[in-house]
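The structures considered in this document are given below.
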Structure 1
Amino acid sequence: MELTVPHRFCGPPESGNGGWVSGALASLARTSVDLPAVSVRLTSPPPLGRPLDVVVDHPDPLTGTAVLQLLADDSLVAAASAVPALDGTTRTPATVDEARAAEDRYEGDTDHPFPTCFSCGPQREPGDALCLRPGPLDDGSRRYATTWTVPDDVTVPVVWAALDCPGGWSAGIAGRPMVLGTMAAQVWRRPEPGETTVVTAWPRAAQGRRYWSASTLHDADGELLARAEATWIAVDPSSIRPRKSS
């Protein structure tokens, strides 16, 4: 089995958006009632525009859990496995009006490490990318929020991409470039094309170069559609390049 990351779905300019790649791999994982969520660990920048091998049900040597591996030649790019439901603890979601107001405070307009990012890059155009603008709410809660008008070609990987970058901004990516290290998500309902939704995100913890965040996707009436938890790693943006194909 193979997976190709189209150039459209970049994060850093030369590699895949972490949320989209994680969601694409997660959509191939086998979930169950006991293991309804999927956790993905990114180990190297996902190359763009070339077929990557997907090794199905590679067993974890410690747990025996089925693991999907994404490989560029023989190098591990990402690994995914089904996991138990995410902790139900969430912050109150922003309303549509609150999220729209927060977009006016989007730090990425003036300080973005990867301005062509599919999820939140200010140099991308609506219709080609998500163009999310997660900004801080003005209530001191440390929550970030943005609206998202769902595109016609919405897929599970696109939902993961929508959950991805708002968490990074809530974790402090402005002035401290980061990339996604791990992401676990559960999607209860894929939103409909044209639907207005709200992504709310908040920081969870920080230690050294690692930062933890969570994010949720709700519809305009407050129904929870999807939830994610992520680990971010502070990096030098110029170093984020995929390994060359052999």
Structure 2
Amino acid sequence: MERVPQSSIIVVGNEILRGFTVDTNSNWLAARLFGCGFPVRLITTVGDVDDDIVSAIHEHVGRSALSRIFVCGGLGPTPDDRTYVALARALNQPLVYRRDVGVQMQNLMFILNMAARRGTAELNAGNRKMAMLPVNAVLVRNGAGMAPGLAFDLGQDRYLFALPGVPHELRAVYEDIERTYLTGGRGDVVRELHYRLAPESMFHDVMQSLEAEYPDVSLGSYPQTETRELILRASGPSPEHVDAVIAAIRDRVKQFQPVA
């Protein structure tokens, strides 16, 4: 059963693809989006390549089931930061210099004492690059850094967002997005059963049957190799159906008893 609304994430950065940086942003975003009722359907990771970023944006925007799309990373001041330009290409919008963004950057320089260290509050080429934004972008405050988050109205209650890749900046921008653009969703109910020393294969038949009986419930098994524990997790929009699935597992698998 298809559930709406759904979200997706596009992660941008060579550092992710080459293993230099662990992508904690997607994990954090997915948990927040699931909790507020906009579960993530798709995560795509691309490098700092204009065509790849544009293609990923086209793919996600082209999937009408995705009502909230998040592009993370590549908003900074150096040449390898290409997301603003890629967004302009993908959405067919010209880049324009935003004086209000430039002013915010200069204010932040004074607040962080950067102007004194640099000997000037004038914007350099890297700063100005971060103020060249697609013309229809709506600014989302970045209280933790200079690169602004962006929101684009795609129509029919669909939005695309650009977030900085620095984790504490991404989280600061996301908080404003959640308050403004992620209202009205309802998070799924989640229930778990924990088993000790129980093989996954013993639950195959009952899980397969329950998937057919309750198509609106997502059911998965997750072995924890370090603790030798098996977690069965059910989630879905209906508390009654989720509870029924958990009760059925307890009732139909008698060989093992859950510890939690």
> Here relative contact order in percent (Cα under 8 Å, 6 or more apart) has been calculated and equals 17, so which of 1, 2 was it run on?
Replying inline: 2
> Can you tell which of 1, 2 yields 20.6 when Kirkwood radius over Cα pairs in Å is derived from it?
Replying inline: 2
> When you work out distance in nm of label points 7 Å out along Cα→Cβ at positions 171 and 203 for each of the structures 1, 2, which one comes out largest?
Replying inline: 2
> If mean count of other Cβ atoms within 10 Å over residues 19-26 is computed to be 13.8, which of 1, 2 is the source?
Replying inline: 2
>> Quick check: 25, 12, 9 is what I get for semi-axes √(5λ) of the Cα gyration tensor in Å, for residues 163-210 alone, calculated from one of 1, 2. Which structure matches?
In response: 1
> Suppose you compute helix-only ellipticity at 222 nm (-39500 (n - 2.57) for each DSSP H run of 4 or more, over all residues; to 500) for every structure in 1, 2: which one lands on -11000?
Replying inline: 2
> Comparing distance in nm of label points 7 Å out along Cα→Cβ at positions 27 and 51 across 1, 2, which is largest?
Replying inline: 2
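Every number here is computed from the coordinates shown, using simple stated rules; none is lab data. No experiment lies behind these values; they were computed from the predicted model shown. Cβ atoms are built from the backbone, for glycine too; each structure is taken alone.
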